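Got some structures for you, see below.
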Structure P
Amino acid sequence: MSHVLERMLRLAGYDVVAARDASAGLRAMAAAAPAAVLVDLRMPMMNGLELVRQIRERETNGRHTPIAVITADYCLDDTITHRLRELQAELYFKPLWLDDLRQIVDTLVDTP
């Protein structure tokens, strides 16, 4: 997640654990289960789609982490959007404003 989005979420009153890359994010999730996860689709070394797949593989005890995938790529291949739906991850497009982020996180956290 970008530093800008992290700062915006903190200013909105959310408790944020930011990870610099997907591996760090997986380690953070192993240490403490988050209420929701925001993932950028385009990341170095492991893309957001692969990260979401790994999160889903690691879920246990019926846990289903709400996930939002964020991208500035408006020309996504249909296979990517289809796979995200299969993995039950919501897709959102940048730019996102503070009200947008609040709505996304509130929707994710309120999802049963």
Structure Q
Amino acid sequence: MGKELRVAVKASQEKKATDLVVLDLRGLASFTDFFLLACGTSNRQLKAIADAVEEELASKGIKPGHVEGYSQGDWILMDYVDFVVHIFTPRSRAYYNLERLWGDAERLGIAS
């Protein structure tokens, strides 16, 4: 797990994101190396998590190539090329179930 992804994990934790999981997609996907999955309890918290991730990485000169879902706030996707941050409400995370979809991916430990 690279330094930038660790920054995204820490920023998510600081905004009280829950159920954080990093999936290692190297060798399984050509579009990215890792997924960071996180949950928030409300649309407001999802946006706060996304804002914190974006601000912390921007302070290091790293900007997302693409962001989707911010205005809807049910599932925010932030593409940083080497990793993609997915921030869900619990309902959306259960519905899309990326852990099952990418079931062959190794789960990496996240220090709290």
Structure R
Amino acid sequence: MTADGLLLCDDLLLSSKVTATARAHGRTVMVVRDAMKLIERVIADRPAGVILDLHALSLDIAAVMTALRAVGPVRVVAFGSHVDVERLKAARAAGCNLVLPRSAFVERLEAELPEWLS
């Protein structure tokens, strides 16, 4: 299945919220639960956007961003806990297009998801 976007996330509630929001906008988001699967799907599907939960267990943000850049241009939105400042900084340093605290991600999801996936 080719999707407009990929979401690396192991939070079932948040994954459901993102996929439902995408559907409401006529888009599709495939949820993957590990970073290697994410890279495989990016290579196979060439999605417009990738959304990364910075607290996904398998995520090494620097390695994932290096692999994504090697595949080609893709918009990357990352989110994580507002108290984990180091992880948010690491995502910015690794080259994510947009890095948000989790609360801001959820707040902006409905309005901005179509942009993130185009």
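If helix-only ellipticity at 222 nm (-39500 (n - 2.57) for each DSSP H run of 4 or more, over all residues; to 500) computes to -14000, which of P, Q, R did it come from? Considering all the candidates, the number was obtained from P.
Ranked by distance in nm of label points 7 Å out along Cα→Cβ at positions 2 and 26, structures P, Q, R are led by P, which has the greatest value.
The numbers here are math on the coordinates, done by the rules we state, and not lab data. Please read these numbers as outputs of a predicted model, since none were measured by experiment. Cβ atoms are built from the backbone, for glycine too; each structure is taken alone.
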